[in-house]
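K.L.:
Each structure below is given as structure tokens.
Computed from the coordinates by the stated procedures, all read-outs in this text should not be read as laboratory data. Since this is a predicted model, take the numbers as computed values, not measurements. Cβ atoms are built from the backbone, for glycine too; each structure is taken alone.
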Structure P
């Protein structure tokens with residue numbers, strides 16, 4: 001929308017202004033009284049704009065927000081389709097998509113209605129202007145002050161202004177719409193940067209602890225409320241819950257990618273904020289959205305550890321079960337991958353990310369649905385790879401597949417940003433609560 005405003009709207013605006021100015025000068029040149037008669041419509045155009053602009057800005061802004069909510073509801077449901085089906089939440093997500101779509105539709109209808117009323121005011125100005133020219137022209141012709149031809153010429157000139165003046169006025173709608181889009185971008189740009197303090201603090205252990213963690217992205221609605229979580233050194237804790245329960249937010253907060261609005265996250269008694277530049281030496285997050293960087297495969301691995309030797313890189317690949325396919329590439333670990341090079345499958349890209357985790361060797365690992373992109377065929381292999389990559393590490397897992405939760409030392413069930421159940425897999429299944437329902441649905445697929 002912003003690009004359209006720059007490439008289309010601005011040139012059209014300039015040409016419309018020039019055409020209106022030249023036409024008015026020509027009308028004044030025919031007869032100044034006919035020119036003034038046509039100018040009667042200008043205040044009506046101005047009043048129409050004064051009525052339209054204050055109303056359209058907030059409506060365009062609301063439309064952008066509604067469109068964003070609709071896209072978020074649709075995309076999150078599509079990306080988490082397997083999870084939605086596993087938890088039996090199809091109706092809930094369809095209802096949310098319908099609600100978001102209905103809201104966007106209603107606001108778009110309101111925007112169009114407002115624009116139609118604005119266009120009606122413009123049409124009234126055209127009617128009044130042309131009528132005044134004809135009436136004044138009739139009086140002047142009757143008084144032998146102008147000829148019929150001059151009056152006709154003035155009327156035709158004014159009529160030819162309908163399109164450029166209409167374009168000039170309607171262009172303001174495009175500008176308002178672009179302004180609403182720009183405001184959302186500016187809101188992102190204006191998010192204050194976080195200044196990391198210099199490193200120095202050293203955790204006493206690999207214990208991960210979240211205390212009283214709360215978070216809100218918009219400052220009003222909390223997506224995570226009062227999370228207290230302790231992951232003992234070397235153990236694995238799984239987070240499960242429906243889409244939108246807050247799992248990914250908790251994972252992002254635990255890894256230091258997001259700073260909570262309240263509460264504290266610490267490793268070995270040291271708050272993440274005090275780890276500074278050494279944060280990524282202590283905790284690494286692997287998500288389902290991995291990127292393969294263009295270049296040799298081994299250099300992609302060395303992103304996690306620049307001084308890694310070939311032997312260390314091969315060992316990391318072996319740990320996650322990726323050395324087999326890596327060795328059969330045309331140039332082995334020197335094969336160009338990523339854009340312009342050899343294309344890796346989704347499962348191979350995820351194994352590469354897990355191998356980076358092994359090379360980085362952090363005390364704490366956070367896996368945010370790190371096996372979700374493999375599909376059914378490769379999911380089990382990726383689960384084995386993830387287990388191998390995190391063996392002996394303090395690990396927090398956002399479980400896309402409940403088999404990951406079943407092998408965890410402890411399971412937390414999240415709903416609406418809160419922990420509703422906690423315990424081992426067997427304890428939660430025996431309790432017959434929310435987790436037991438999810439497990440029954442998963443097992444019966």
Structure Q
């Protein structure tokens with residue numbers, strides 16, 4: 001079979017296929033880049049709280065067992081069950097999963113469009129202008145078609161904490177068409193986000209649609225205009241044209257509930273290229289799991305097909321403890337949950353059932369971990385206990401790191417920071433700076449470093 005794409009959906013699908021049918025099927029991965037880029041932590045990088053992680057596709061291929069092809073999907077020939085690559089090669093398939101993603105486009109001209117790692121240099125320049133006193137009023141604008149708004153909330157909160165830490169007087173406002181902040185997660189989680197924004201000093205202007213940036217103002221669809229020194233907005237997404245693949249508006253691919261592509265036999269799709277309006281890594285992984293079950297069923301009818309039943313999970317990075325949010329998309333009010341303790345295990349930014357524990361194993365912080373699973377929604381009493389236990393575990397790891405560093409055992413200290421980062425997804429600012437210092441000290445110690 002052939003998997004086209006090198007992101008979350010593609011790797012989750014391969015892991016799921018290996019779980020379901022073992023090594024009975026040869027898998028060819030068609031991906032243009034030599035590395036898997038773990039994009040969800042991009043927002044914390046300009047604030048010095050973490051780095052975007054990259055892993056060699058060849059390394060993953062050797063570990064999981066698939067054949068990597070560094071090329072781009074150009075077209076599909078369903079009649080011959082073949083894909084043609086941009087490099088002119090042809091791969092024949094008995095099953096094809098299209099998980100090539102979508103490209104980010106500017107949705108609000110005149111604003112800084114934040115689309116991930118590629119936007120971080122612009123964001124750093126904006127933060128430098130804020131620190132220099134050239135900017136004061138900053139608006140974070142959610143365009144009307146941006147259904148996954150959590151990254152912009154992260155940027156607003158992280159900027160607020162950055163400004164406070166640097167002693168900068170900043171006026172920050174988040175403008176969104178949502179009636180409630182991150183309303184996809186349901187009322188309980190949304191109320192927690194509202195309180196977080198208030199605590200961090202980020203103003204909220206809900207139920208309004210940004211329309212244009214003009215003359216130092218954010219113009220709203222209502223006719224209102226808001227003054228701003230700078231505006232940060234999310235992008236809109238367009239799927240690349242792929243001849244032979246039925247594509248609808250903006251290039252997105254229609255599927256059924258099992259992620260089978262409409263009108264084609266033996267072809268599935270998952271991730272941002274699909275019709276599903278929320279473009280988010282955890283949902284892409286769930287689509288990949290559903291597609292993998294269908295592909296495995298094609299190879300072995302004893303394998304049960306599992307439909308895509310979306311559960312939205314998100315970890316909102318704050319510069320200290322993340323806010324974990326969860327809701328079933330079909331009935332968000334019934335399962336809405338929000339807490340500073342993990343709502344799934346292992347804790348991860350992208351809640352992929354198999355990818356999250358696999359990446360933890362590669363980092364040697366989650367050896368032989370079982371598939372990701374949800375933790376029960378806490379009651380008010382157990383919520384406080386769970387948050388306290390999580391905070392205690394985090395502080396224990398950080399304290400152990402400090403103690404080892406005092407003994408000049410930088411290797412052990414850095415190992416404890418890996419544990420803390422695994423628990424908390426990012427390090428607190430103070431410990432992010434300590435990590436840089438301890439890495440330098442370890443290098444100076446040379447081979448004798450323990």
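K.L.:
When FRET efficiency 1/(1 + (r/R0)^6) of positions 214 and 414 (r between Cβ atoms, R0 = 35 Å, to 0.05) is compared over structures P, Q, which one is greatest? Mind dumping the intermediate values first?
P.N.:
Working: P: 1.00; Q: 0.10.
For this comparison of FRET efficiency 1/(1 + (r/R0)^6) of positions 214 and 414 (r between Cβ atoms, R0 = 35 Å, to 0.05), the top structure is P.
K.L.:
For which of P, Q does helix-only ellipticity at 222 nm (-39500 (n - 2.57) for each DSSP H run of 4 or more, over all residues; to 500), calculated from the coordinates, equal -18500?
P.N.:
Working: P: -18500; Q: -11000.
Of the structures listed, the value fits P.
K.L.:
For structures P, Q, calculate distance in nm of label points 7 Å out along Cα→Cβ at positions 134 and 398 and state which one comes out highest.
P.N.:
With respect to distance in nm of label points 7 Å out along Cα→Cβ at positions 134 and 398, the highest-scoring structure among P, Q is P.
K.L.:
With distance in nm of label points 7 Å out along Cα→Cβ at positions 38 and 230 as the yardstick, tell me which of P, Q scores highest.
P.N.:
Values: P: 8.4; Q: 2.8.
Of structures P, Q, the maximum of distance in nm of label points 7 Å out along Cα→Cβ at positions 38 and 230 occurs in P.
K.L.:
Supply the structure label, taken from P, Q, corresponding to percent of Cα pairs over 18 Å apart, for residues 166-245 alone with the calculated value 55. Before the final figure, lay out each step's value.
P.N.:
Numbers: P: 72; Q: 55.
Checking each candidate, the match is Q.
K.L.:
Hey, P(r) over Cα pairs in 20 Å bins from 0, in percent derived from one of P, Q reads 24, 55, 21, 0; which structure?
P.N.:
Checking each candidate, the match is Q.
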